[in-house]
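What follows draws every value from the coordinates through simple rules; no lab data is involved. What you see is a predicted model; the values in this text were computed from it and never measured. Cβ atoms are built from the backbone, for glycine too; each structure is taken alone.
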Structure I
């Protein structure tokens, strides 16, 4: 599953009520179209699908000033709000999600209270540590088992990925503990943060 649900729900939530073009513009401004499946077709499809699932409420608005058809604006329902936070929490804590999930979650990190964000990131570090141990069990270091040739590079790739992930998460935990960023419940987390060209 791609991160499109989290991205679209988060972008709509950020606006309060938004039409597809606003969601698309916000996500493109973040560069999400480069590192995720947040392409125009996927965004509009996600909006319609999640409205059908009861996660978004669709509102028809006035026709476009350029003479186009009326735009549909969306806002989160209570179920959409719950789904947004469920996806956000999982993306921060679970190490085995694709990088687009984590990237999206970092973009919306400030929607969580500070203590909760730190707890979720600590879970991520613990999961990465467990994965590192598991890699060692299945892929012994060179010289401790038969020669694996170039396949031994897989072990090195995984260990490097784990180490990088742990270092990054620990650094973010330290920054959050030191008071970096305005988090939920501390004021407006988005004040002064440029999130879109609008």
Structure II
């Protein structure tokens, strides 16, 4: 077996993905996305995904241990795009605006993300899984940095409460009560300014 070396680190790198494995991964993600969009993501099983993708259970479990990990993989590309905007995008979402405006812009961007992909977020955030995702860690660090920049006392006590309204279940509950995404984003904008102004 040929070993591959990362030219930057000099360490052994993972071998490139085989063509059949790449095809199976694409089939699994496409089938899961369809199932998550048309059913309650919390009710979708690994068997459902394997059948819809036309792959064996072993093929599915080799790459993904559970439905949460599949939902996280699907949501990841959308969240990565937002993370890039937070790091290097134009203000107020990116650097250069006052902390209150940046937090309000972050809230608005997250509401937009939830509006488009709440089904994936719901599949990825079952139980306490939300707090174990890398994206939650990123959002946590971002909100903390804004609170510190805004000189908020004891910022760590506020981070999770500020992120709580961005949970998929909370968002869906608000929408089921008739609130629009614009109303939710506006309420979060007011919250951002109340905390940071």
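Couple of notes before you dig in:
- With log10 I(q)/I(0) by the Debye sum over Cα atoms at q = 0.17, 0.20, 0.23 Å⁻¹, for residues 61-164 alone derived as -0.87, -1.01, -1.16, matching label from I, II: I
- Which of I, II leads on distance in nm of label points 7 Å out along Cα→Cβ at positions 69 and 189, largest value: II
- Which of I, II yields -22000 [helix-only ellipticity at 222 nm (-39500 (n - 2.57) for each DSSP H run of 4 or more, over all residues; to 500), calculated]: II
- At a computed 4.5 (distance in nm of label points 7 Å out along Cα→Cβ at positions 149 and 181), which of I, II: I
- Which of I, II yields 3.4 [distance in nm of label points 7 Å out along Cα→Cβ at positions 53 and 133, calculated]: I
- Here volume of the Cα convex hull per residue in Å³, for residues 29-92 alone is compared for structures I, II. The highest value is that of I.
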